[in-house]
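Trainee: Please find the structures below.
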Structure I
Amino acid sequence: MEGFVETNGIRLHYLDSQRDGPTLILLHGLTANAHFFDGLIDAGIGEAVRVVAVDLRGRGGSDKPDAGYTIADHAADLLGLLDALDLQQVVLGGHSFGGLVTYYLAANHPDRFSKCIVVDAPAEVEEGILDQIRPGLARLEQWYPSWSDYLTMVKAMPYYEGWWDPALEAFYRADVVELPGGEVRSKVDPAHILACVEDVLAVDFVELAGRVRQPTLLLRAPEPFGPPGYPALVPEDVAFRTLETLPNGTLAELSGNHMTCVFGVNATTAAELITSFVLRG
């Protein structure tokens with residue numbers, strides 16, 4: 001099911017598997033939406049775990065205010081979501097930007113989060129990482145003649161060369177709004193993403209990760225990501241340094257790259273690791 005809550009002055013949209021078991025809150029990446037986790041749901045992660053996937057402010061079906069795109073703003077939104085859903089303590093997981101929000105929330109509000117899962121999000125964030133995600137950012141500024149044209153553009157991104165999973169279509173469909181003439185554009189305002197990035201580059205995530213005392217599963221996607229010649233978004237040495245920063249961390253490797261690691265056959269590995277971690281006593 002899907003729902004909305006009023007939190008921190010905005011309306012936040014979420015997807016809820018409504019299953020029995022521990023609750024896992026999932027936070028998507030910088031320009032993504034809650035449907036980014038559809039591949040994990042299809043792979044069975046929601047069978048023994050209640051999954052609540054959230055559209056962060058400015059994305060998907062959530063409100064898109066002109067201001068309020070710091071990590072602290074996103075954190076306040078999510079604490080309000082927990083209160084609105086009467087969830088005192090949950091497992092918190094995030095992919096990419098969502099992983100950075102996870103570090104912040106777990107460090108500053110440890111009583112609300114029993115465990116953490118961070119998918120392909122290093123504690124060391126450098127400005128050069130923007131070059132690797134630039135193809136995904138470029139779509140935000142374009143209008144496309146039709147959904148078909150938009151999807152053709154997406155499939156041509158270097159992240160998906162020679163690879164595609166139909167579950168990605170629901171994710172990208174949730175990213176766009178269709179205009180009266182049939183044209184489509186992203187729902188995400190580039191200015192909001194720029195505000196997010198500026199704040200991310202100003203936050204000391206190494207310091208935050210060092211204060212995350214909860215058991216934390218750090219998942220790394222090993223394949224190259226971004227334009228040709230770039231390495232994985234989280235190189236192995238960076239992953240190990242992040243692991244050393246986390247007081248109670250465990251590192252595991254996924255299949256695929258930063259985007260494909262939770263879709264298609266790759267989602268099976270991710271779902272098994274996450275489910276096992278959440279259910280572990």
Structure II
Amino acid sequence: MDFIEKLKKIINKNDTLLCVGLDIDEEKIPKFLKNKKDGYLEFNKKIIDNTKDLVCAYKINMAFYESLGLDGYKLLSDTIDYIPDDIIIILDGKRNDIGNTAKKYAKSLYETLTCDAITVNPYLGFDGIKPFLEYNDKCSFILCRTSNPSAVDFQDLKTPDGLVYEIVANKIIEWNKKACCGAVVGATYPEELKDIRCNLGDNIPILIPGVGKQGGDVEKTIKYGTNKDGSMAIINSSRGIIYAGNDTDFADSARRKAKELKDEINKYR
């Protein structure tokens with residue numbers, strides 16, 4: 001099953017565009033889990049158990065795991081193994097390098113860690129993207145218009161061919177002809193999101209961070225980020241869901257927040 005087919009199936013099955021970010025943070029997880037053996041894994045498992053019928057994807061920001069050293073890498077692998085097979089797994093590492101190194105990045109993420117999709121930095125151009133596209137049943141989400149305030153430093157620069165993020169969007173269309181590519185576009189820039197969706201058309205998926213703690217507007221995100229069928233968008237929230245509670249009922253609190261956001265998203269689809 002290729003990525004788009006898998007994405008459509010889970011969106012239809014769970015009636016959702018919601019993606020929950022599993023960003024382990026030792027400063028935020030409930031205190032009773034911090035010194036417990038496999039406490040981080042227990043945290044992730046309970047979040048997954050309590051949200052797996054509400055999501056189409058889980059996004060794992062690799063920095064939170066890599067910062068834990070070898071234990072973090074095992075935690076990452078064990079978490080991936082625990083996620084149900086029909087749910088999309090996105091590894092958010094924003095990897096890229098020259099061709100030979102990019103090839104190893106692609107192998108480590110797609111083969112060793114067996115995810116469905118990754119985030120990729122386009123700054124090195126096509127020879128840094130090509131190794132990821134060789135996995136044509138996967139999806140490479142290319143950073144296009146990111147959600148952070150200083151995204152404007154480079155992504156809004158004007159060139160004779162348009163703004164930089166517009167050029168990246170055009171390249172995503174081109175690269176998508178070779179293998180599945182998507183765009184990463186922040187909910188915090190709704191007008192840019194609208195322009196990018198219009199440019200990409202209906203068949204290219206957009207990974208949309210920035211709702212929840214970052215303040216992206218859900219109604220505009222759905223209106224501008226989905227396709228004509230109200231689909232092809234993966235809308236991520238991390239901290240606002242998984243750290244909604246900080247006691248033994250944290251997983252129940254996470255479920256309530258996930259359900260609230262899922263319902264709000266569906267209200268505008």
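Read-outs throughout are calculated quantities, based only on the coordinates presented, and are distinct from any laboratory measurement. Worth saying up front: this structure is predicted, and the values here are computed from it rather than measured.
Trainee: With semi-axes √(5λ) of the Cα gyration tensor in Å, for residues 8-63 alone coming out at 21, 13, 7, pick the structure among I, II it was computed from. Please list the in-between numbers first.
Mentor: Values: I: 21, 13, 7; II: 26, 11, 8.
Comparing all candidates, it corresponds to I.
Trainee: With Rg/Rh (Cα atoms, Kirkwood Rh), for residues 16-167 alone coming out at 1.01, pick the structure among I, II it was computed from. Present the calculation step by step, with values, prior to reporting the outcome.
Mentor: Working: I: 0.97; II: 1.01.
Going through each structure in turn, the value belongs to II.
Trainee: Using the calculated result -10000 for helix-only ellipticity at 222 nm (-39500 (n - 2.57) for each DSSP H run of 4 or more, over all residues; to 500), pick out the matching structure from I, II.
Mentor: Working through the options, I get structure I.
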